[in-house]
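Novice: The data blocks that follow each hold one structure.
Bear in mind these aren't lab numbers, they're just calculated from the coordinates by the rules spelled out. Bear in mind that the values here come from a model prediction, so they are computed numbers and not experimental data. Cβ atoms are built from the backbone, for glycine too; each structure is taken alone.
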Structure I
Amino acid sequence: MAAIVLAGTFLLGSWLRRFNVPSDFVLYSYLQIVGTLLSFTYASNALVRFRGTHDRSTLILAFGFVLSGLIETFALFGIYGQVVAGIDQARVPMAWMVGRTLLGVLLLTALLVERRVPHSRDPAREIAIAFIVVGIVAYFTSAAYLGTPIEPAIHPAARFARPWDLFPAALFLVAAIGFGRRPRVSRSAFDHALNAALWMNVMCHLVATQSSQILDAPYTLAQLLKVASYAVVLGGTLLDNARLFEQVRRLATSDSLTGLGNYRTLLNMIEGEIQRSQRTGRQFALLLMDLDGLKQINDRHGHLVGSRAICRLGNILRLHCRAIDTAARYGGDEFALVLPEAGSEAAESVGRRICERLAADGEAPGITVSVGASVFPVDGQSLEELLDAADRSLYKMKHRNTRRLSLAQVAACL
C-alpha cells in the first residue's frame, strides 16, 4: 500500500512539472512561516510530554524540529533577496538540504539512541544526552553540506530535476520503517501521528525531485506536504498530552487497585456535601466499611487472593450504587460511601444491600464486611465528627457477637 502511495505521489509531481507556472512568493512565505510556527509549537508540547514520560526520543525530535524550523526560516530571507534581484533559481537552497537532512538524521539517531543507550531516571541526564546528540548531528550535517565542493544544482531536463532530494527521502523512509516496527502494544497517538508524518515527508521529497525551479508547482506541493506533516505530528502530541493529563488526574483522584476514589476524593466529597446540605437543609449519609478477616485471608491464601477480595468489594460498590453516590477506598481494607439526599433508613438499606451482594458473589473464599454509618447533621456537623461517628459505629459492629442487621450493625453473613 505504501509503495502505491509513493508511486502515485511521484507521478503527481511529474504531472505538475509540466505546468511551468511559478507560484507566488507570498504563498511560499506563508507556508514557511506556518511550518516554523507548527514546529516550535510541537517542540514546546514535546517538552511537556517529556516531563511526563522522560522519553528522550521525543526530546531529540523537539530539538530537531526547532533547528530545522530556524534554518528554513533564515533561508526565507535569502530566497526573497534572490527573487527581488531576479537571480535565476537554478540551485536547490542549501538551507533546505541542511534542515531536511538534519531532521531525517535526527529521527534515525533517536531510534538508535532509544534502542542502544540505557534509559536514565534522571531527567537532567536525559536532557544532556539529547543536547549532545543533537549538537553532534547538527555539526556533522552542516559540515558535510557546506564542505562539499559539489553544489545541489537543479537539472530541468533530467528525469529527477533535483536528485539531491532523494537522500532526505531515503532518510525519512528508513525512519518511517523503523518507527513503524516499534511494539504496537505501547504505541500512542503520538507514535501513530509521527509514523504518518514520516511517510508524508517521504512524499514531500519525492515530489521535490520533480521541481525544475524554485517556487514551481512541485516545490509548492512539497512545502504543503511538509507543513501538513508538522500539523499531524503536533496533533498527535496534543492528543497524547491530553491522554497523559487525564491519566495523571485519574491517578491523583482514584485508587489504583479498585478504581474507586481515594482518600482525597472522599474528603472533598464530604466537604462538598456538608456545604450543600447546609444550604438545602437536607441530610446525607456516610457509610464506612471494613473487610472482616483480611489478614487471615492473606496468611492462608496469599496476598493476591487478599487483593482480589478488596476488588470484589470495590466492584460491588461501583456497580450497585446510585450514580450520585461516591465510593472510595481510603485505607488497606477500608472503604467509604457517601450517599447524598439519604437519611438513616436509606443508609441501612444500602448497607444491607452491599452485604447481601457480597455474600452472594459466588467467589471463594467467602468474605464478610462490617459497616458503620453516620448521618449529617444528626451524628455530626463537620467532616471529623461524621468520620468519627461512622468509625465508632463500624467498630461496635466488628466487636459484637450478634449479626442482627441494623444501621449501626450491618455485616454480610454467609
Structure II
Amino acid sequence: MLSIKGTVIYTGKKIINDAFINFNHKEIVNVSNTSQGEILGEYPVITPAFIDPHCHIGMCRAGEPSSEEETNEKMDNFLALANALDSVQMDDVSFQDSIEAGILYSCALPGSGNTLGGGSAVIRNYGNTTSDALIEEAPLSIKVALGYNPMSTREWKGKRPYTRMGALALFREKLYAVIKKMEKLAKDAENKEVDFTREDEILRDILQGRIVLRVHVHKIDDIESFLRFVDEFRAVHTDYAIKFTIDHACDVHKADVFIKLKERNISVIYGPMDSLAYKVELKHENWKNVRYLLESNVSFGLMSDHPVLLQRMLLLQLRWFIRYGLSKQQAIEIITARNAKILGIDAILGTLEPNKWASFVCWNGDPFDMTSYPVTVYGEGRLLHSLPELTQ
C-alpha cells in the first residue's frame, strides 16, 4: 500500500482537507484521514488527472509539417471503417507536455473535413505504443461533421457536399440504404441477395444507438438541423434512436438550444475557448457564451481540440466558468468527472474514489494560481512526472 498526503484534495466531487490518498499500485483504496502505507510525499493540492474529451493529439503532431498531419483522410467523405488510433503516433512531443500539465487522458478523433470521419479512440497520454495507450473500457464513438467544414473540402476525393443540406442529404442516403437492407433481412434472414457489409453494420448500430456519434457543430441552426435529422429516423421506426453528443457549440449565443438539449438528455462537449474565431460560423463565439451553457443546466464537458488550443492549456479555460459563479471544485469537475462520464469511462476515472485508477496530479499550490504547477503526476499508480522544487 502507498500513500500521498494532500492539504487540499479535489476529489472530483468534493474537497477534502488534510487527507491521504491510499492506493495499491493501479487503483485507489480510499481517501482517508490516516495513511495506510508508505508515505511517498505531501503536497499543498491534489486533483484527479485531467481528461480531454475531444482532440487530435498524436494525429496533428508538434514539430511536423502540415503535409504530414493525419486528422482528415481525403479519399472519401464517409469513412465508417477509419479509426483515429491508426493515425496516432505516441512520439508526438505534445503528449509529454500534457503529462507535465496533468492531462493524462485524451479522446482522439478524426477531423471535421468529412461528413463521417471515422471512429474515436480514448487513450492514455503516457502509453508507450498506441496499443498500450488504448483504454478498451471506453465505448466506441464516431465523428460526424456538420456546418462549414465538410462543405469546404470540395476538392477532396469522394462524393462531397457543397452545402449544409447536401451534407445531411448524403448522410440520409447512407442510412436509408442500410434501412432498406435491414428491412429485406427482416422479411427473409436467409436472403442471399443482401450484401450486409461491415460499414452497413456500423451504420445499423448508429441507427439503433449502439454507437454514439460525436457531432462537430458550432451554430444554433446546424444543431437544430441535426435534431430534426434524428427525429426523422425515429419516426421511420421506434427502434431507431441515434445517440450523440454535440461537440463545440462555440457559436451558440442563446440558451434556447442548450435547454432543448438538456430536455433530450444530450451532452455537450464545449470548446475550445481562447482560440481564434477563424471562420464566419464562429462570428458569435465569445467566452461570455458560457452563461447560456450554465443557465440551461445541460450536461457538458470541456475540450481543447488540440492543436486548435494546446492541450496543456485545458485547465486555463476553467477561469471563465469561475467568473460565472462556479466554485473551484465545480470547475475542476468539468475536466475530470464530467468529461469521464461523457466518454463512458467514469467507472475507472474522473474522481478520486475507491477502485478507480490511481491517476492524480500533485500541485505546489492552488491550480488556479498562475504561479502554481504540477510537481508530481501519477497514472494508474505509476510515477509519470516529478520535479524538484524549482527556484530558478
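Novice: Quick check on the output: 20.2 is mean count of other Cβ atoms within 10 Å over residues 67-74, derived from one of I, II. Which one produced it?
Specialist: The correct label is I.
Novice: Where does the value 46, 30, 28 come from, among I, II, when Cα extents along the principal axes in Å, for residues 275-370 alone is the thing being computed?
Specialist: II
Novice: 20 is what came out when relative contact order in percent (Cα under 8 Å, 6 or more apart) was calculated for one structure; which of I, II is it? Display every interim value, and only then the final one.
Specialist: On the way: I: 15; II: 20.
Comparing all candidates, it corresponds to II.
Novice: If you don't mind, another one. Who wins on FRET efficiency 1/(1 + (r/R0)^6) of positions 131 and 347 (r between Cβ atoms, R0 = 30 Å, to 0.05) among I, II, i.e. which is largest?
Specialist: Top value of FRET efficiency 1/(1 + (r/R0)^6) of positions 131 and 347 (r between Cβ atoms, R0 = 30 Å, to 0.05) goes to structure II.
Novice: Which structure, out of I, II, was FRET efficiency 1/(1 + (r/R0)^6) of positions 3 and 163 (r between Cβ atoms, R0 = 35 Å, to 0.05) derived from, given a value of 0.05?
Specialist: Computed on structure II.
Novice: One of I, II was used to compute helix-only ellipticity at 222 nm (-39500 (n - 2.57) for each DSSP H run of 4 or more, over all residues; to 500), and the answer was -7000. Which one was it?
Specialist: The read-out was computed on structure II.
Novice: Here's a follow-up. For the read-out percent of Cα pairs over 38 Å apart, a value of 48 was computed from one structure; give its label from I, II.
Specialist: It must be structure I, since only it matches.
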